[in-house]
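Scrolling down, you'll hit the structures one after another.
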Structure P
Amino acid sequence: MERCLDVIFSGLALLILFPLLVPIIIILRCTAEGEVLFLQKRVGRNGEIFKLYKFVTMLKDSPKMGTGTITIKDDPRILPVGIFLRKTKINELPQLLNIFFGDMSVIGPRPLTEQTFSSYSAVTQNVIKQVRPGLSGVGSIIFRGEEKLMQGANASVDFYDRVIAPYKGELEEWFVANKSLYVYFMAILITIWAVLFPQSTIAWRVFEGLPEPTEELKLPLNWRP
């Protein structure tokens, strides 16, 4: 059922958003080092590697610079137009093609690079591999301000591995254990709501039973018991 919904939603979205995508493609072609799409290998269902599509927002060689595939707040590798695309999440829209072709779902655990995926425990990795990764999902909603967490003294791979990855992994495990059409549709609605109202705490009320974050994460994640 979800696969049928994925095809319908992604197909309709591509048709409706086409007038928006064309000018973005033109702008990127003229400003983003001549590149439009950024293709990156991500870990998918059953551990299979697929190429994820994104609009270019960073320098071409950014994975070889700084924190690698982990992005921090005010990352100097982000292009000027990329700041807007990332803030509005427009840079994620090409993933509608990944959904349409079956690499991803509308809702699921966020697809990660092999570097960041390895930050999860073996147990968490095996759980996440059971489902298709998603354009959005419970983990993505809760960690929608992840780049802001990665700033100052916390702008390091160590902080990601030690603090962010363990809790994000718990959220993704919760999603797999509670996967349903209700969670699917509510995650879509709350994703839209969170883009419009970034400080909203509604996700904590809608998704009952989410694992409690560590003390270090409660404030930045707007946790509400």
Structure Q
Amino acid sequence: MPNKLVPIDIIADLVCPWCFIGRKRLLAAISILNNIDIRLNWKPFQLAPNIPPSGVPYKAYLKSVFGDQDIIDKTERELIELGHDLGIDFDFGAIETAPNTLNAHRVIYWAAQDRLGVQDKLVAELYSRYFEQGQDIGSVGVIVDAAQKSGMRADVVEKLLATAIDRDTVITDCRRAQTIGVQGVPCFIIDNKYAIMGAQNSEILADAIQQAADGFEPGLTEDR
């Protein structure tokens, strides 16, 4: 008897540290499940769609969002500690630019049409470049290099990014997420019927996936 296939849509933005944590927790959840095949599909969300294509200074952007530097410092310390337990080496001091993530989401959309696993590999690469290496993932050069490292053709990606192809598609997908009630990310939609909002721990995610595989239809839960 074939394993049950459970698709999981992950609505996330690449500048959301909780989404990076959420991915790690999801992978940990998947690793403890047996007899279930998981198909991950990353969906776009933009926390700051009005940032210009060239980006804005990171520290100034954080101050404009959170105001109090003490809040920023406290949050970063918390994230660093959580990340350490998950194998994430957050380096917020290395980040200089708060990017517009539209182009990166376009390439993630294209990666879904590539070989199986390429999309998630690209997402992981972009998270690492931004949060661990301080790279500007709004830069076409950085995006193209990340795509190539993830198994995509750099020349094709660079050529497509120079056009407006799928810009409207990604923007529409971002808006669709909001229309279905997604106000924060990450959001995991399991088997097209079960939504979990926030970077839940691995045990909760694993239980939700198992229940979906068993045919249960739980409601919605939210936490971080």
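Readers should treat all values here as calculations from the given coordinates under stated rules, not as data from a laboratory. No experiment lies behind these values; they were computed from the predicted model shown. Cβ atoms are built from the backbone, for glycine too; each structure is taken alone.
Each of structures P, Q was scored by distance in nm of label points 7 Å out along Cα→Cβ at positions 77 and 205; the highest score is held by P. Which one of P, Q has distance in nm of label points 7 Å out along Cα→Cβ at positions 13 and 213, as calculated from the coordinates, equal to 3.3? Structure of origin is Q.
If you work out relative contact order in percent (Cα under 8 Å, 6 or more apart) for P, Q, which one comes out largest?
Details: P: 19; Q: 29.
For this comparison of relative contact order in percent (Cα under 8 Å, 6 or more apart), the top structure is Q.
For distance in nm of label points 7 Å out along Cα→Cβ at positions 29 and 93, which of the structures P, Q scores highest? Working shown, then result.
Numbers: P: 1.5; Q: 3.4.
Once distance in nm of label points 7 Å out along Cα→Cβ at positions 29 and 93 is worked out for each structure, Q has the highest.
Comparing mean count of other Cβ atoms within 10 Å over residues 5-12 across structures P, Q, the highest figure comes from Q. Here FRET efficiency 1/(1 + (r/R0)^6) of positions 37 and 133 (r between Cβ atoms, R0 = 25 Å, to 0.05) is compared for structures P, Q. The highest value is that of P.
Taking 2.4 as the value of distance in nm of label points 7 Å out along Cα→Cβ at positions 85 and 197 derived from one of the structures shown (P, Q), identify that structure. For distance in nm of label points 7 Å out along Cα→Cβ at positions 85 and 197, the value 2.4 is produced by structure Q.
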